[in-house]
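Below you'll find a set of structures to go through.
Here, each number is a calculation from the coordinates, and none is a lab measurement. In this text, all values refer to a predicted model and were calculated from it rather than measured experimentally. Cβ atoms are built from the backbone, for glycine too; each structure is taken alone.
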Structure P
Amino acid sequence: MTEKQKQRLKRQRGFTLTEIMVVVFIIGLLSSVVLFNVLGARSDAQVKTAQVNITALSQALEQYALDAYDYPTEQQGLEALVERPDNLPDGASYRTGGYLQKGSVPLDPWGRPYVYERPGDKSGRPYDLYSLGADGQEGGEELDADIGNWD
């Protein structure tokens, strides 16, 4: 074998198993760090979305109460913000198109309806409005905690 053939063979050798293992380890490490950060950001975004929706629904309820002289009953629920209830008091008005821009009551970030209770016990207001959090159960801690108009 000539010297030229030996040099060409050396250049075409490829990677060793150790080099490949190091690269795979680094890729795995970077993937887990990115995945951990992305999942945490998603959970935080869901909590913030619930808070923003509760604020928007509370504002719509306040506007409704100004026009109808009272908040919707628990039976009427949040649907009263989208469709005119039948039993509005005399002299009360109802905004054309309802009180929500999208024309429907949003679900919480976990796909469940917001809880509307009247009278309110938790918030000190005439109503309680809240999401049950990630677990869908009353109470809870951290991401499973209820998110409401008392926060």
Structure Q
Amino acid sequence: MAQEETQYLTKEKLVEFKNELDFLKTTKRKEVAENLEYAKALGDLSENAEYQEAREMQASVEDRIMRLETMMKTAVLLSDRHEDTVGVGSTVIIKKEGEKDNKEYKIVGSEEVDLSLNKISNLAPLGLALLGKKKKESVIVRTPNGDVHYSIIEVK
């Protein structure tokens, strides 16, 4: 298996993943096993669509269990940051050059990205540009439409 990249997780996301893992290991595994037994009882496995579907579901569930276990073993738990430098877990208020309104983003690990909640990945172009910067510094993000300039108003 390839070396996994570090995943940054909040306490809430870690609990969510633990709950999902518990569900998959108990309820979902049992459900898949029952479906496999039913499909086997139908006979000829080589032309049994139910059996093939149950095997694919089993592989999918086992893959997700493995991914969750690996992620939780290697995850770095985020705490509320109180530093003046942007890092994973920071909330940053920035202003795009040419716009009057500020925007607030939280820098999170890639598993927690949610643009509707203004949570951006530390690996996204804007997230990468902001990392390590401080209040009143400027960053440039390269986009397909050209460079975009941002000023950091506040780091929380």
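Looking just at FRET efficiency 1/(1 + (r/R0)^6) of positions 45 and 141 (r between Cβ atoms, R0 = 30 Å, to 0.05), which of the labels P, Q belongs to the structure with the highest value?
Comparing P, Q by FRET efficiency 1/(1 + (r/R0)^6) of positions 45 and 141 (r between Cβ atoms, R0 = 30 Å, to 0.05), the maximum is at P.
Looking just at distance in nm of label points 7 Å out along Cα→Cβ at positions 37 and 85, which of the labels P, Q belongs to the structure with the highest value?
Top value of distance in nm of label points 7 Å out along Cα→Cβ at positions 37 and 85, among P, Q, belongs to structure Q.
Upon calculation of Rg and Dmax of the Cα atoms in Å from the atomic coordinates, which of the structures P, Q produces 28.6, 106? Could the numbers behind the result be given before it?
Working: P: 28.6, 106; Q: 21.9, 70.
Derived from P, not from the others.
Looking just at distance in nm of label points 7 Å out along Cα→Cβ at positions 61 and 77, which of the labels P, Q belongs to the structure with the highest value?
Working: P: 1.5; Q: 2.9.
Greatest value across P, Q: structure Q.
Using the calculated result 23 for relative contact order in percent (Cα under 8 Å, 6 or more apart), pick out the matching structure from P, Q. Could the numbers behind the result be given before it?
Values: P: 18; Q: 23.
The structure behind it is Q.
Matching task: -14500 is the computed value of helix-only ellipticity at 222 nm (-39500 (n - 2.57) for each DSSP H run of 4 or more, over all residues; to 500). Pick the structure from P, Q.
Working: P: -14500; Q: -12000.
It was calculated from structure P.
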